[in-house]
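Quick note: the coordinates plus some simple rules give every number you see, no bench work behind them. None of the values given here were measured: they were computed from a predicted structure. Cβ atoms are built from the backbone, for glycine too; each structure is taken alone.
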Structure P
Amino acid sequence: MKQTTSGWINGFIGVAIFAGSLPATRAAVADFNPIFLTCARATIAALLGLVLLIWLRQRRPELTDLRSLTLVSLGCVVGFPLFTALALQHITSAHSIVFIGLLPLCTAVFAVLRGGERPRAIFWLFSILGSAFVVGYAAMEDIQASLQGNLLMLAAVVVCGLGYVEGASLSRKLGGWQVISWALVLSLPIMLPLGLLTLPASFEVVSISAWIGLVYVSLFSMLIGFIFWYRGLAQGGIAAVGQLQLLQPFMGLGLAALLLHESVSWMMLIVTLGAVICVAGAKKFSV
């Protein structure tokens with residue numbers, strides 16, 4: 001029971017940190033190329049992770065761990081940051097945040113397929129209903145005007161869910177911060193050169209808000225948030241604790257309105273509230 005409670009606490013902290021990711025990315029892509037931003041955030045976090053791994057003398061992963069680390073790297077280090085950065089060139093961060101409502105269901109599906117978990121049947125009813133709120137909202141908000149952005153966000157959610165499950169499962173063996181650090185290091189030989197190739201011609205036009213966004217997604221979204229998130233998933237159960245992600249839209253919408261002065265419609269709030277109610281029901285029947 002104590003470990004389960006600790007898992008929910010760590011998971012909540014992770015979600016709170018991730019809630020600032022999309023508004024920070026939105027601020028950063030205003031002045032940075034999406035590919036450069038993806039590579040830069042991964043490189044900065046990878047170098048910090050490498051220092052921690054060497055300083056604390058962590059043992060290297062075994063060859064059997066490389067497949068999971070590769071999936072974590074492709075999903076969380078490359079896929080989700082890149083797809084969201086590209087999507088946020090077409091849609092607002094407030095709109096993109098609502099898509100995070102699909103992450104609990106996606107994470108739960110991969111928890112069954114890859115993590116071996118078996119939630120009760122009624123759990124899926126609540127999860128699917130919550131996701132229906134999100135998809136319905138996207139259709140109502142003139143999907144033709146932002147079809148590319150919506151599809152990119154859907155792709156981001158799928159690869160992120162897979163990366164979450166692979167990382168959470170492996171963190172039971174290696175530890176949460178070790179998993180994301182090794183995944184970052186694994187991507188460094190590609191992300192560092194690509195980042196150098198896509199360097200902006202000049203940094204003089206980069207605003208302070210863009211720099212703040214880059215720092216946030218590099219340190220908090222790419223590394224610190226995963227320390228709590230993977231630990232929470234491993235301790236409390238991937239499918240169950242994964243439902244906390246439905247709190248992320250609430251937090252993110254508030255940040256988008258506060259920091260980026262984006263409008264948050266009543267429909268956004270209603271849809272998010274409906275999704276949260278469904279996930280609360282899913283949480284109750286997750287085991």
Structure Q
Amino acid sequence: MVRTIWSGGCLRALSILLPASSLLPAVAAHAADIPLAIIGPHEYDLPVDFKPFNVLVQYGDGNAAGNTYDSGGRRQPTGGSHTWAGMTKYVHFRSFDAIPHVGFAFEVIQSESFVLAQGTNYGGLGPTIVGPAVWFKPNAHSTFGIQTFMQTPVGTRDALSPNYWSNLSSFMFDYEWKHFSFDGDLGAIVASTKHKTGEHSFSPGTVFHSNLRFSWKASKIVEPFFAFDWQNTAGMRDNTANSWVSESSGREVALGVGAMVNISKRVSLTGRYSHSVDGRNVPETNAYYMKLVYLW
């Protein structure tokens with residue numbers, strides 16, 4: 001059953017590589033999502049004391065952001081866009097005899113995206129994200145750990161390049177009951193200063209986020225679940241002008257429902273729909289998510 005297999009500390013690459021899109025009103029329509037919003041149930045249901053194995057994960061989502069939230073938290077029918085994003089991730093899992101009851105993983109993540117907004121469209125590969133995760137099990141039913149990743153500053157085109165390095169770190173947890181499962185994360189994204197020739201220097205605001213999943217083990221094949229996603233972004237600083245960028249801080253809360261289908265012991269497919277219920281200075285989330293996991 002795949003529900004006991006971890007797909008890795010997942011990262012929604014496009015939402016992470018473009019946090020400035022929720023900070024600068026001029027480009028706010030170009031991306032809309034909450035960091036790590038792509039995770040599904042049992043994302044952090046991790047083993048310990050195991051033989052090395054590998055996981056390949058393909059994520060995909062489409063977001064039709066027809067509205068945006070203004071600085072007062074009101075939804076406005078302006079600045080909408082359609083974004084399609086993918087993320088291909090390879091994860092290597094292993095444990096060490098010298099460090100019993102602790103699990104380790106290393107991930108390499110590559111994002112893909114396509115954006116249609118205001119009569120223009122573009123697509124390509126975003127930055128690459130790499131990093132480790134480590135965890136332990138306080139008891140047979142629970143898992144607790146930490147993951148930390150570095151994101152490169154460039155993609156295959158300028159519109160998909162944040163032009164600054166980022167560190168993405170979060171605590172992760174999972175608890176399993178006989179018929180239910182609860183897991184999630186709490187983390188932050190810290191970015192370096194953004195430098196680009198001929199433009200002002202900016203310090204992006206720190207992004208805090210949490211992603212929670214509560215699922216019902218209805219059967220060995222199908223597992224419905226409820227999703228809660230939250231982010232809060234601090235304001236951006238214009239270092240050249242020595243001032244804060246107006247309306248550059250933001251927040252968003254999104255709720256969703258979905259189902260995980262265990263196709264076999266090595267393959268699972270997860271789908272979900274989520275929508276914003278609160279926001280400020282961000283495009284709304286109106287998105288469908290997909291995750292395909294293959295283990296060997």
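The greatest value of distance in nm of label points 7 Å out along Cα→Cβ at positions 77 and 197 among structures P, Q is that of Q. Computing distance in nm of label points 7 Å out along Cα→Cβ at positions 181 and 253 across structures P, Q gives 2.6 for structure Q. Among candidates P, Q, the computation of helix-only ellipticity at 222 nm (-39500 (n - 2.57) for each DSSP H run of 4 or more, over all residues; to 500) that gave -500 used structure Q.
A value of 13.6 was derived for mean projected area of the Cα convex hull in nm², for residues 61-228 alone; which structure in P, Q was it taken from? Among P, Q, the structure yielding 13.6 for mean projected area of the Cα convex hull in nm², for residues 61-228 alone is Q. Quick check on the output: 20 is relative contact order in percent (Cα under 8 Å, 6 or more apart), derived from one of P, Q. Which one produced it? It was calculated from structure Q. Quick check on the output: 4.1 is distance in nm of label points 7 Å out along Cα→Cβ at positions 245 and 261, derived from one of P, Q. Which one produced it? It must be structure Q, since only it matches. Comparison across structures P, Q (criterion: mean count of other Cβ atoms within 10 Å over residues 53-60) gives the highest value for Q.
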